[in-house]
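What follows is a group of structures, each given as structure tokens.
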Structure I
Amino acid sequence: MDSFTPSTDAVANSIIWSALLALVPLLLFFFLLAVVKTKAYIAGAWSLLAALLIAVLGFSMPVGLALLSATQGAAFGLFPVVWIIIMAVWLYQVTVLSGRFEDLRRVFDAVGGGDLRVQAILVAFCFGGLLEALAGFGAPVAITVTMLLALGIAPIRAAAAVLVANTAPVAFGALAIPITTAANLTNYTGEEIGAVVGRQTPLLAFFIPLVLLFILDGRKGLRDCWPVALLTGVVFSVMQFLCSNYFSYELTDIVASLVAMAAAVGFLRVWHPRNGAEADARMSEELAAARASGWTPAGGDGNADVGTAATDTAADRLTPGRAWMALFPYVLVIAVFGIVNLWTWGINIPEALEKTIIKIPWPVLHEKLLDANGQQQSSTVYNFEWLISPGTLLLISGLIVAVVYSRFNDGGRYPLAVGEAVKEIGRTAVRMRSAAMTILAVLALAYVMNFSGQTVSIGTWLAGTGAFFAFLSPVLGWIGTAVTGSDTSANALFAKLQQTAGIQAGIDPQLLVAANTGGGVMGKLISPQNLAIGAAAVNMSGQESVLFRKVVGWSVILLLALCCIVFLQSTPVLGWMLP
């Protein structure tokens, strides 16, 4: 088989025609999903086929290499992505099987001032931000969606709220890996890029809790709860700015999420939202309507209660011990991820665990896919992170939880057998099969587009717009994350391109590299991978098109706002904001 070097002008020696043809698989996917309303895995399969045909016929990629690209993408989709989703939903199922998830709802009822909308913000925005800081890769979405279901939020509304909430921390997610990746590909440091990102995304992050209120309860929610939502967003944004610029960009989301949570809880001691009972009634009716249409929680009994306080009795009132046990799984998850990613005292655990990664050069592809310099590409090496994958860490956490719950069952009030918890892994995997098919198709599509040169053709075309590229630069990150589901991958694709385009156009390259990261944040909202995760977590796999229509507007609005911010920062109007 001949070797292959991707080209950005493979179609008629034209970057424009190459880019337009490369857009076809993406446009086809979103057309099938939003207009034709097909199931996501069907849309993914047809789009993958289109990408393969374009790679072979348009970009002259050998058939064998195109197919091998798809297999590497599918392998990455299976592990770690699908593995993470299954384990996140399984951890939730362990708490449901034990009966302790209802106590978690009561904990948030107490902390959130008794208002379901405020509880949802604390879970989706603050707790989700903390999980994004430590885990990333879809785990925060899968976990917090199940938590919102337990609080009593209807499935699609819960998924939409969590996807929007997840935009705030993504740039600094997983200990700021997207920024570190961009730094490794350019001649800047993570501190330099992080400082600029910290002067862009916080300008939008402080609006996100208000958007969540609107998603959860429309204008009534905004009218009743805007003070605590605004405070939470402002505190989060201020801490993102301060931490990314003056402390540690890797710890930005951890600090911002914890301080925002503390500020919100403290504020609720002196201020109380209005009309909470009426809002609870509206949301209960919506959840009941979803049940009446045949929906049930993943693995749940169709008649089971999912988080309503209406039937609570005196016996249901929380004790400190029950509250601790309800919170234990999530405290444990934070502790496990924190130790794995941060512990360097005595023994450097992150460094030690890094050595457990098994690097697998993808057969044939690694030898035959070359860059412009004739060198093998590192992206054709598959990293099998069997121990440090967030999915494996969630498995370890879930097994510990199952043992603890089975041992301390409050005299039989919360019965759980470890064997039954382990069997639930298989049942969860079966329920996730359509979501898994979607993710495998989407990641295969992403790898084919990346390795054949289609994605970079789109980026190069946009980068040729001169000074106006400052406005368009976030769009590159948005496209990259929409395709791959990862802001890290978007930076791996386009960070160097952004730097080069900035130098050629006379625009601050650091600004554009940071803009790529920020644009990726907005692309996460409509990433097929994330849509599949959200739909699977609420047991509505196959209805990703409904979820897509709920969030695509917010993705575009936030993207346009960031485009305007970046453009103005490239001019004297807001140029003073840059370090």
Structure II
Amino acid sequence: MAVEKLITDHIDIWSSALQTRSTAGRGSNGKIDLYGIKKLRELILELAVRGKLVPQDPNDEPASELLKRIAAEKAELVKQGKIKKQKPLPEISEDEKPFELPSGWEWVRMDHVGHDWGQKTPENDFTYIDVGSINKELGIVAEPTIMQAQDAPSRARKIVRRNTVVYSTVRPYLLNIAVINDDFHPEPIASTAFAIVHPWEGISATFIYHYLRSPVFINYVESCQTGIAYPAINDKQFFAGVVAIPPLEEQLRIVDKVNDLMSLCAQLEQQSLISLDAHQQLVETLLATLTDSQNAEELAENWARISQHFDTLFTTEASIDALKQTILQLAVMGKLVAQDPNDEPASELLKRIEQEKAQLVKEGKIKKQKPLPPISDDEKPFELPEGWEWCRLGSVINIRAELVKPENYYDFFQVAPDIIEKGTGKVISQRTVKESGIKGPNSRFYKNQIVYSKIRPSLSKAFIAEYDGLCSADMYPLDCFLNAGYLLKVILSEVFLIQVRAAENRIKMPKLNIESLSNILIPVPPAGIQSAVFSKISQMDTFCDTLKSRLQSAQQTQLHLADALTDAALN
């Protein structure tokens, strides 16, 4: 099957095979990997280096003749003293050959493909090329630095020229590969973090660039790299790698075809990203109509409009997360459950909480807090239903910090922000104090407290304790004088987080201090409504989680289809 047909006949698979990353990136879809298009790019390179991308021409001069000329050229340069004579590498064994070659191709080691120009210490101004200078998407040197000799870093050593291929040998920069297509002035010098390949005449630098990016060579590098924090491959290992060399004419045909197909992939990627962004903007716009609804009748109308298109709107994890946050926003605005005019107003509840806290202070069970400032109308984010009240968080909590030595609590569970799921209130794994290996002081927390992370970027991490335990000193254990489930949901809501971000911007360290936390405004419903709100949110969260689970299952199917299509094309 022609590769163009492989792309166009299965464009739905390449476009819809998406993978959600664990870390957010740029833009509304920063969490999404276009897995299908990534696999397609890998497939194109794999077919190219295996000789399956363009047809072979029996009239092409075989690579064996090209290699003879290269050997003669190499010997002459050594004789002239322009390059150093290298120790011969062992013959390529059958086990080292990852696939069978087409007629006219030859296996060689990387040191037969090209040479380096040696090293020097800059004596005059020079153009410094470091791994950060590489645009790895385009394979070019995009941001070189002009430096004076006295400012040269110790790594600035390797001589490069036009047509040289530079290959970063240190992860995570292994794909920082480029062909130097410019005559840089002053003279260019590259970092020793690169392996340098200056191809012999008859070897296309761009073909080598594509080969170095292919799954074949990446697999080789991963099989021999060493190191833990920064795995790397040294020059000796790099030049011992094997390369499949086609006839020169076929190299040029392959390069043209790869460039054309990668351009198609770029167009497909751009269309997919535009589509995903437009979809997310549509979802967020429609969801905003719910929170902007002025009354129950308008809310019902807006929800009915969304419900009609539910299956087409909530088709990504980002859209489902937006739905969950909207439900939470509706809840804290008092729009998710019906109000009962017979309920005792929240103002009476807050009076009782104030009296209860005063009594606990009198009994020495909690410390007296600093008085909190009154709430002005300008501070209130939105209008609340009748019977609800705005109050400061410090009015309805007590921050109980009991620092203890971990060695006295080895059998307790230990919790830190790294095992709390962001925005959900879930602790995703369990470990004892002993298993955690912590050494320094930790805070003790108690069952039914809310434990809240005060550090960036974990400010939307909190949970309700189901047991006594220890938490890192970067977390606040909170005694709750409201329904703990309701208060947790408020803490995870955008209403709360907007204020947290604003407070965080006013402090030097990326931590939320007690004063800032205590001053955050929260909406308080009548006592009778709090549990109903929490129950409704939990019910809707379960629905959204089920929706997301089904989506993830469907995504896995699409990923398997993309993998299967790739395997079928290769085999």
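Any read-out appearing in this document is the output of simple, stated calculations on the displayed coordinates, not a laboratory observation. Since this is a predicted model, take the numbers as computed values, not measurements. Cβ atoms are built from the backbone, for glycine too; each structure is taken alone.
Summary of values
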| item | result |
| --- | --- |
| Origin of the value -0.28, -0.81, -0.98, where log10 I(q)/I(0) by the Debye sum over Cα atoms at q = 0.06, 0.10, 0.11 Å⁻¹ was derived from one of I, II | I |
| Which of I, II yields 1.08 [Rg/Rh (Cα atoms, Kirkwood Rh), for residues 294-525 alone, calculated] | I |
| Structure (I, II) behind the derived value 0.40 of FRET efficiency 1/(1 + (r/R0)^6) of positions 350 and 446 (r between Cβ atoms, R0 = 25 Å, to 0.05) | I |
| Structure responsible for -21500, with helix-only ellipticity at 222 nm (-39500 (n - 2.57) for each DSSP H run of 4 or more, over all residues; to 500) calculated and labels I, II on offer | I |
| Structure from which 24.6 was derived, mean count of other Cβ atoms within 10 Å over residues 174-181, options I, II | I |
| Distance in nm of label points 7 Å out along Cα→Cβ at positions 38 and 270 derived as 2.2 - corresponding label from I, II | II |
| Label whose coordinates, when relative contact order in percent (Cα under 8 Å, 6 or more apart) is calculated, return 26 (choices I, II) | I |
| Which entry (I, II) yields the derived value 4.1 for distance in nm of label points 7 Å out along Cα→Cβ at positions 110 and 406 | II |
